[in-house]
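A short reminder: the numbers here are calculations on the coordinates, not readings from a lab. Here the structure is a predicted model, which is why all the values come from computation and not from measurement. Cβ atoms are built from the backbone, for glycine too; each structure is taken alone.
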Structure P
Amino acid sequence: MQTVAFHTLGCKLNFSETSTLARQFKDAGWRKADFPGPADVYVINTCSVTENADRECRQIVNRAMASNPDGKVIVVGCYAQLKPQEIADMQGVDLVLGANEKFNVLQYLDNLQKQEHGNVISCEIEEVKNYISSYSSDDRTRVFLKVQDGCDYSCTFCTIPQARGISRSDTVVNVIAQVEKIVASGAQEIVLTGVNLGDFGLSGEDGTRSEKFIDLARALENIEGLNRVRISSIEPNLVTDEVIEHVAASNKFVPHFHIPLQSGSDVMLKAMRRRYLRQLYVDRIAKIKSLMPNAAIGVDVIVGFPGETDELFNETVQFLKDIDVSYLHVFTYSERANTPAVEMHGVVPVNIRKQRNKILRNLSLKKQRAFYESQVGSSWPVLFEAEKQEGLMYGYSSNYIRVATPYNEQLVNKIVSCKITGVTSEGLAEVVFCDDESLKLVSAH
């Protein structure tokens, strides 16, 4: 039996797609090996968002070759679509597949040979219009389900439209069938993912929508055995009142939103070519909190974008201090080829970018701790994971509070009602169990 090993860089969307590739290999009779252990074939799924995509890819290829110099190396993903020849010239790479071909990898294996330069099979991104559904399968506790791909937006800093193509989606019927299969496998939570998740839906030739994200949300309510649905990330202009009100009234969707902001300055938002200004963001947060006061809200922010003066950065800092959000994901701007931002004036020195990143990361820690402390005394259902670290296991409440407790096999992949009693110095919630007599004496520290 031939063996294949996988390595994934980047987002949860990439992880869901790698899992789908792994299932294709398994169905074809291959055995999955651990990376970077010995394997006949290595599949590396790359990302273009990271600042050093080329260096990271080269390091992973070298690790594969160190494990088996005769192993075939195949590179797919966003970086493979953007710079296929650059990857093909890396020593050890045998095949580079673009966005249209990555799910056809098996058909190229019979004639794949080790060679000095890798072979590139790709196409222009404008030709990428097909949709392939994917979901992660390595963790029964939480499954990431891709329901949308690509993006029609034109943010000046972003290469994703160049790497993944136009916005396209699965159908509601297909998603429901996938969810039923996932639930039958024992998964307790499904995380809906996409490049621009809120843009989910099918459009007719006249541009009208026959399906929208809210239609998918409503359909998911009726799936028996589905305990939790989480929205991975959704643009502020697409978090409609309908979506917020549905989550608030839902028996399935959890009170947790991750809503990209990128900047708290209207000047910067316009330069980034975002599809909203900060007042819309304020309105969306207010709407969520009016219906779900205890909801967790995460925020993406970019620091050091061209033209971001000290004054404009401080505007972002103050904006984030003032709004009721729970944590931040902070990204340091880095130049991307073939994006409008590369040509913009007002380049921020790298050392200033790093300083600003640190300021916002510290603010995020304060925001998260304040949110956790606001929940002390309340009870929430917590889904516990299988991983064991230094005698502890971890889980997340429905409103995304991370909990630690002494490892107990009974809790793995279980949803247990927990009362939050405090917050540790490490920023984890302390809990006691509420609903199971056999677990009441177990406390988390």
Structure Q
Amino acid sequence: MTSHERATAIRLPDFRTPPMRAFHMAWFAFFLCFFGWFGIAPLMPVIRQELNLTKEQIGNTIIASVAITVIARLLIGWLCDRFGPRRTYAALLVLGALPVMGVGLAHDYTSFLLFRLAIGAIGASFVITQFHTSVMFAPSIVGTANATAAGWGNLGGGVTQIVMPMLFAVFIGAGAGAWWSWRLAMVIPGVAMLLTGIAYYYLTQDTPSGEWNRGERRPNASAAFREACGDGRVWALAALYAACFGMELTIDNIAALYFVDTFHLSMGAAGIVAGTFGMMNLFARALGGIVSDWAHRRWGLNGRTALLAVTIALEGVALVCFALAGWLPLAIGCMLVTGLFIKMSNGATYAVVPFVNKRALGAVAGIVGAGGNVGAVLAGFLFKTNSLSYSQALLILGVVVTASATLAVAVRFTAEAREQTRMPLGEAVHSAAGGD
């Protein structure tokens, strides 16, 4: 089962060994964080009416929900390095549960905006999930473990679109009224996060051998971060991740409102339609990584970047079609095709990241990950503009995303780097994560 005490296989029924306990707890914690992060989105038709929010104010809350994550993702890697993933995840879950439950205290636009800003910090859970699985799995399986944990965690963004309107309806049926119902619905993911944070602390350990050893850190993280910042390829990948993961966050935030306002669906029906977009994470993100591995075997590292360019370009074209679709079945189909290429692009991006700079892998991963949230922040400004409809905003984004595919040309590798990648990908991740 283990190589140097790290797991060499993913055995889903196994909850006894430290690597598999960490795997299951990491993806489930990420799932709950995503669920709580976007739990408000499908309830916005009700909240908009109650708090008398304007389109600009709704746009500001969307920006707030993803803006703080940029800083949080850069910070959380340092916290993992210093305190280990177990303590860091437990603390994030417990502290992050407070604004998720507390958002019900919002009584006006300002208080609601501040709660959405605070909730956005839990988006940093992605970094800890990837960190913990990286130190728990052997080189031969770590890529699959990372992609699977990330994809299953991202499912939370789809499930919440379906479940939260159902919870709202349950409380309505119990006679709570709309004012109480959306507030009580948000308490449930908050409580789940709180309990999972406690469980994470007691059920997992930092490494296969036990407690986190600070001596396992790379000796000069600050120098590595500066080295990553000076590499143009890192910023190109950050921009490409903004074009894919940034669009995923954007659609997670606006899809329910879009289908309510454009196609006059009920909140429950719009939640189900929007939820199908997030549910594609069950397979699509991992598919991007799998195809990238195949492209590498066929054409080398440049095959990975070529694939990324293709998936980003197809994503942009599909997004344009989604924006122009005026018939509900066609709009749903275009949204799903957009989701397929968005999530494949997410996986393809992080299939390139480990090869850019093995000495600064953590810094590269953090910068690229933060780039995704920057993309969502910038997109949010389009959706708060009164002169643009949501369809027009989506059309502009589709054109920009399609054009951004050309940035993949900037992610090039020397002949020496291509030769070095004959070693298994997992070894690079293993080494950079503080391996044996």
Structure R
Amino acid sequence: MTARIVIVGAGFGGLEAARTLRGADAAITVIEKTNHHLFQPLLYQVATAGLAAPAIAAPVRHLFRHQDNVTTLLAEVTDVDATANEVRLSDGQVLPYDHLIVAAGATHSYFGRDDWARFAPGLKTLADAFEIRRRVLLAFEAAEKEADPAKRASWLTFVVIGGGPTGVEMAGTLAEIARDTLPGEFRRIDPAAARIVLLEGGPRVLQAMPESLSASAQGQLEKLGVEVRVAARVVGIDEQGLEVQPAGDAPRFRIGSHCVVWAAGVAASPLGRQIALATGAQTDRAGRVLVEPDLTVPGYPNISVIGDLAAASSYLAGHEPRPVPGVSPAAKQMGRAAAANVLRRLRGAPSQAFRYRDYGNLATIGRNSAVVDLSTPWRRIEFSGWPAWIFWLFAHIYFLIGFRNRLVVLIDWASAYWSRQRYARVVAALDPGMREG
């Protein structure tokens, strides 16, 4: 009997899982609530007008056009019935499965202050990127029309909350837009005078990296003109700006800004809690499902949870289990591992524990500036500056989906490097309630 395998999500994990099952005697259904696979590590470049959306996205149906055992559905899964082996879609449709791989990804976390979302959008989807791009570009336009110096200054103040890779990359790119791209295009304002502020609640930026690279990243940001404030916790956001509480007994201060970007928190897809309710599994504080060593839900060997939705550990003989980070290489490895275990079960063989191979961390700060950590338990490899930027560039080109996307991004980056221009600066809607397509 042909096995029915349902994969929820066509991100890095879901895509790799489906590809691993190529040639299997199985009827695979991939369910994705958007019609495209998104290369999220470069999403900030769409938000900052460096790349057009099609350069980092690919239609899901196109990706599976040659894989005959895959059916793609544009739909959203709202519930899982682990007893009946069924998933329920938002339109009421019910799909049965023999094996289920859930790779629904993550969303923003505002740490209980969801009311901040409309003032400080996060960056997880193309819609988010379009909205941030709209706010950034229209802030300069509003400043050009503003006669009051104080109000003009608030329009020219851009705040990024969160000092992880996304926040660092966003802040550095905003500085480049203000210093390199826009000068000469306005008559009443000097875009280079824009204030770019990066706020991090912890003691340093890029806390997942060694302290030496963290310090290097902060130094490179400050060289670009970014104002970096660490140990600074945001306690309030409204349409006029935000309130910040520094560490210790220092008094709160306010930053006036009409363009705030949220890069501080990540939460698992709500589907994680639905799976927990259906199976009795536990979740962590971020809503991720605690899975077994082979990435299955405890007590349900036919349900695997991977990617940002899984609180997983890597098991290596002779070493303590270590948490798997929420990064795209980990999601891809988990997708391959989960699919390989499904194939083993179909053969009647036991599943294997997941082993994560850490290929390092990297982040770009701006033109010719980046940090790279390729260290392992056996050796230390860290570098920054121009060599790290070149490494970052080619690594991202390599991992992009499809030859066309690689070529387009390479050409766009080469053009931007020599001209210092960003040509994806089209804003279709002035109304904040409208979104670009």
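The greatest value of Kirkwood radius over Cα pairs in Å, for residues 120-295 alone among structures P, Q, R is that of Q.
Work out the source of 18 here, i.e. which of P, Q, R gives that when relative contact order in percent (Cα under 8 Å, 6 or more apart) is computed. Checking each candidate, the match is R. Taking distance in nm of label points 7 Å out along Cα→Cβ at positions 88 and 376 as the criterion, the top structure among P, Q, R is P, with the largest value.
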